[in-house]
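Here, each number is a calculation from the coordinates, and none is a lab measurement. Everything quoted here is computed from the prediction, not taken from an experiment. Cβ atoms are built from the backbone, for glycine too; each structure is taken alone.
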Structure P
Amino acid sequence: MNLKSLIREVPDFPKPGINFYDITTLLQDAAGLRAVIDDLGAAYKGKEIEIVVGIEARGFIFAPAVAYALHAGFVPVRKPKKLPAPTERVEYDLEYGTDILEIHKDAIRPGQKVLIVDDVLATGGTAKAVAHLVEKLGGNLVGLSFAIELDFLKGRDKLPGHKIDSLLHY
């Protein structure tokens, strides 16, 4: 299946010079959605993944379905003050400033096998921050799986030593 044909490219969004890859058109296609969910988890079948971590917001679309397919639990990583119990947090650099992500302190037990799933690997800052949170809680980060990777931004360079799988490359 040609998944790229299901992704709408929107020029100059959110600002001039940016080409936005809109996955909503992929999500509307039943066969395309099924293929993405199956493929995001394919490399991890039989790896005894216990937890799939999804990153707010679009990671919440894919990660729970991948967790279901792998017979694993799902853990959300959210923006500040969205989780009700005590959290661990990480502040990380963005292109123009910083951001913060949080995870419940009891979301991952030491030694649990963890897969991070998100929609896009761009500059790698968010993925690196979430990998840090998983490892800080003692999780065994088995890999990271993305629907799209923007190769020209070299995000995987921020994740040395980690297994990274991306379905589509731009």
Structure Q
Amino acid sequence: MTRSKLHAVVRNGALLGVPPLVLSLSLWGLLPVAYSPAVFWDGVPSWLGLCENVARIVVFALPIVLCFGASTPAHRAGWVVYGAGVVAYAASYLLLVAWPSSAWATSLVGFTAPGWSTAIWFAGIAMVCRDSWLVARWRWWFYLVPVAGFLGFHLAHAALIWSRLPAS
């Protein structure tokens, strides 16, 4: 592989999805039973599941055509936002695993935290990936449009499941 091709691979925005994905896969099985596929997907309207999954594919696939931008203050701030988002995402999982019956974990805000905390690291990806291999006039905020759609569907789904849980 030539140096320029290696540089292009290392700057690929899809790499930023790996740490959150590893966190999810590592901790998913430790979450309370309400997050198990049998419960989390039970009774979800098919239109909501379809919209959520299509949007999920878009927000995770789109960074494949994005790359880390030049080192500017906004770009560096994006790395800080991304890092803070990954930490918040990990904390949302860890709080649910460590204290599944706590007031936090059983509240709407706590139950949906793995969903809404993704907004932070998604915003970081948008800020870091300021260029596109495919779209000549790419603007960093373009990525936030499908992210907002995905989060809307994902959080509606999580809130629906939370509303069906027995009161603690």
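Computed values, structure above
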quantity: Among P, Q, structure where helix-only ellipticity at 222 nm (-39500 (n - 2.57) for each DSSP H run of 4 or more, over all residues; to 500) as derived comes to -19500; calculated: Q
quantity: For 19.1 (mean count of other Cβ atoms within 10 Å over residues 55-62, calculated) the corresponding structure among P, Q; calculated: P
quantity: Test item: mean count of other Cβ atoms within 10 Å over residues 15-22 calculated as 15.4, pick one of P, Q; calculated: Q
quantity: Read-out mean count of other Cβ atoms within 10 Å over residues 63-70, computed value 18.1, structure in P, Q; calculated: Q
quantity: Identity of the structure behind 0.95 (criterion: Rg/Rh (Cα atoms, Kirkwood Rh), calculated), options P, Q; calculated: P
quantity: Computed 31 for relative contact order in percent (Cα under 8 Å, 6 or more apart) - originating structure among P, Q; calculated: Q
quantity: Ranking P, Q by FRET efficiency 1/(1 + (r/R0)^6) of positions 31 and 71 (r between Cβ atoms, R0 = 25 Å, to 0.05), the structure that comes out highest; calculated: P
quantity: Comparison of P, Q by distance in nm of label points 7 Å out along Cα→Cβ at positions 39 and 127 - largest value held by; calculated: Q
